[in-house]
Structure 1
Amino acid sequence: MPNLIEVKDLKVHYPIRSGFFNRVTDHVRAVDGVNLEFEQGKTYGLVGESGSGKSTIGKAIIGLESITEGSIFYNGDEVSKQAQKRRSNYRENVQMIFQDAMSSFNPKRRILDIMSEPLRNFTNMTPEEEKRRAIELLEIVGLSEESLYKYPHQFSGGQRQRIGVARAVALNPKLVIADEPVSALDLSVQAQVLNFMKQIQDEYNVSYLFISHDLGVVKHMCDEIAIMYRGRFAEYGNRQDIYENPQHIYTKRLLSAIPEVNPNNREANKRRRQEIAAHYDESSQHYFDTNGRVYDLKPLSPTHSVAVADLDKFRQEGDF
């Protein structure tokens with residue numbers, strides 16, 4: 001049985017033009033050859049610093065960014081071109097939650113119209129059926145029927161984000177791409193939105209691609225995690241692989257930056273971060289080529305892969 005969605009050797013490059021004739025002289029390799037496989041009902045995380053290509057992958061999968069090279073398969077069929085067709089079956093089954101819900105809402109339309117838009121695009125529901133479906137979805141995320149007749153500016157940031165989650169699952173999609181869905185929210189509101197997302201996943205068996213730079217949130221939400229650096233995967237594994245057995249020096253540096261709650265461990269954590277930073281500088285040539293490009297992923301176990309120059313040497317020495 002094929003995976004729900006497969007992304008093979010995805011590349012998204014942006015041309016750099018210069019000179020009198022405005023010729024293409026180079027490219028920005030926002031995404032530079034990544035592979036992903038999505039199973040039904042699982043949550044996948046993309047983690048990395050700003051500008052690493054996380055959001056570009058999500059937008060390319062849903063069709064908001066043009067693909068330079070690579071293919072997307074849905075239930076075994078290639079859908080790379082369908083991804084950009086607004087009313088394709090693939091677009092119906094892949095939806096997105098944006099970081100800033102307000103920017104994705106029409107401020108002049110009521111929530112009823114905003115919630116009904118995907119239903120009007122892909123179903124033949126009557127206005128009354130659309131209203132009933134919108135009420136059901138709002139109830140799932142803890143909002144009342146009265147919300148239907150309000151405008152986006154009348155809600156708090158957390159409420160708008162919950163509406164965005166409800167709209168994304170209106171069509172019972174197979175995959176929801178969540179691009180930094182809680183980064184702009186207070187911690188208590190973050191917890192509410194994440195719990196609603198978990199509840200929706202349990203009810204509809206939806207898969208998530210969770211894009212974030214918050215390692216704590218990713219640990220809570222994701223089954224499998226990809227660590228991104230400069231448009232490529234530096235490491236890929238399940239939650240235990242990444243958090244308990246990190247192998248790439250960039251992953252270790254990211255994890256060392258997680259704040260420590262216990263003040264008694266402050267000095268020990270400071271020394272550990274300094275050791276990792278020194279190791280990063282000393283051994284970077286084993287993890288990055290001369291252009292600073294991450295090497296291809298190589299398998300360490302059935303669930304865990306790491307990008308290194310020489311896997312045999314890595315296995316023998318445990319670390320460079």
Structure 2
Amino acid sequence: MKLSQIYFLAGLFILASLSLSCSNDKDEANNGNPDDGSSEVALSAAEDITLFPNDHPLNLDISNSPVDPNSMAILQNIGLDNHLFADFGSGLYQGSPIGIPYVAVDGNQPLVPITFRGNDYDNNYGGESDQGPFPIPLDAPIEGNGEGDSHVISVDVENGMLYELYNSDQVGDGFEASSAAVFDLNAVSFRPDGWTSADAAGLPIFPLLVRYPEIEKGEIDHPIRFTITRSKIYEGYVHPARHLVSGSQSDELLPFGGRLRLRADYDISGFSETNQIILQAMKTYGLILADVGSDMFISGAPHDGWDNDDLRNLRDVTVDNFEVIELGEIKN
């Protein structure tokens with residue numbers, strides 16, 4: 001081979017290497033999805049923004065709020081021996097990440113259309129939904145890999161906006177869903193009265209999840225979303241919830257938006273540091289009833305940092321260690 005040919009081939013090799021290097025840099029910047037225009041950012045970026053102003057009800061410290069007169073009746077109806085269950089963790093359960101996932105994006109995230117429809121899982125609530133398009137990556141994780149509630153959550157950390165879908169599928173150039181809700185995280189605002197959201201109670205989901213980056217910061221500064229079975233839910237709701245489910249109305253039932261508070265005298269010192277952070281939030285901000293589900297399941301986001309064995313220790317906390325804070329006016 002002539003020397004000139006060797007130089008020529010070497011030049012081609014260098015150009016190819018530079019091209020591959022630039023391509024890899026782009027992949028890393030876009031979390032490996034450069035072709036769909038995704039502008040995803042680190043999940044921890046969602047902890048560096050305001051999640052509603054300080055005077056929003058979901059930022060209310062309830063550690064000194066009065067107890068509801070029907071507290072004991074409600075707790076007995078839920079079941080005093082029922083225990084907490086952390087419905088989130090690391091790894092997979094039945095092939096799906098454990099918990100309700102979310103994605104964080106910047107202001108350049110492309111908008112995609114949202115089509116409302118019912119299916120064999122639930123109905124079409126498009127009439128009580130915010131209309132798209134929304135800045136959701138087409139590869140955004142779907143809760144349960146599309147089984148069950150199939151929530152999709154996108155947090156625009158640059159503009160402080162939250163986009164949530166329920167019973168959703170990624171189809172074509174957008175998403176199909178039963179309902180969708182948009183929340184301005186910079187404002188004290190709520191869903192229209194009587195409207196659902198991606199949650200049955202008309203509440204936002206993301207700000208009420210236990211999220212691992214919060215544990216890394218050392219504090220959970222909001223109430224935690226939880227569920228109970230439908231037969232134990234009052235047909236009504238209390239602020240800031242906006243929506244109800246059909247059922248009964250009696251003193252032993254808890255309406256959507258109702259809060260349980262872990263008693264101040266409950267000793268959490270024997271728990272791990274992670275679980276102490278979670279339990280302290282229950283003392284300061286409480287649990288807030290957001291949806292129908294299994295009794296005392298608390299919601300969080302999946303993350304590889306969770307220690308599933310440690311989270312199981314939260315089962316030592318039973319309903320009799322809580323109290324219902326004063327409900328106020330129940331709307332129906």
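Sorting 1, 2 by relative contact order in percent (Cα under 8 Å, 6 or more apart) from high to low puts 2 first, with the largest value.
One of 1, 2 was used to compute distance in nm of label points 7 Å out along Cα→Cβ at positions 139 and 227, and the result was 4.5. Which label is that? This figure was derived from 1.
When helix-only ellipticity at 222 nm (-39500 (n - 2.57) for each DSSP H run of 4 or more, over all residues; to 500) is computed across structures 1, 2, the figure -11000 traces back to 1. Here distance in nm of label points 7 Å out along Cα→Cβ at positions 171 and 291 was derived from just one of the structures 1, 2, and that gives 3.7; the source is 1. Between structures 1, 2, the calculation of distance in nm of label points 7 Å out along Cα→Cβ at positions 43 and 91 yields its largest number for 1.
Readers should treat all values here as calculations from the given coordinates under stated rules, not as data from a laboratory. A quick note: this is a predicted structure, and the numbers were derived from the prediction, not measured. Cβ atoms are built from the backbone, for glycine too; each structure is taken alone.
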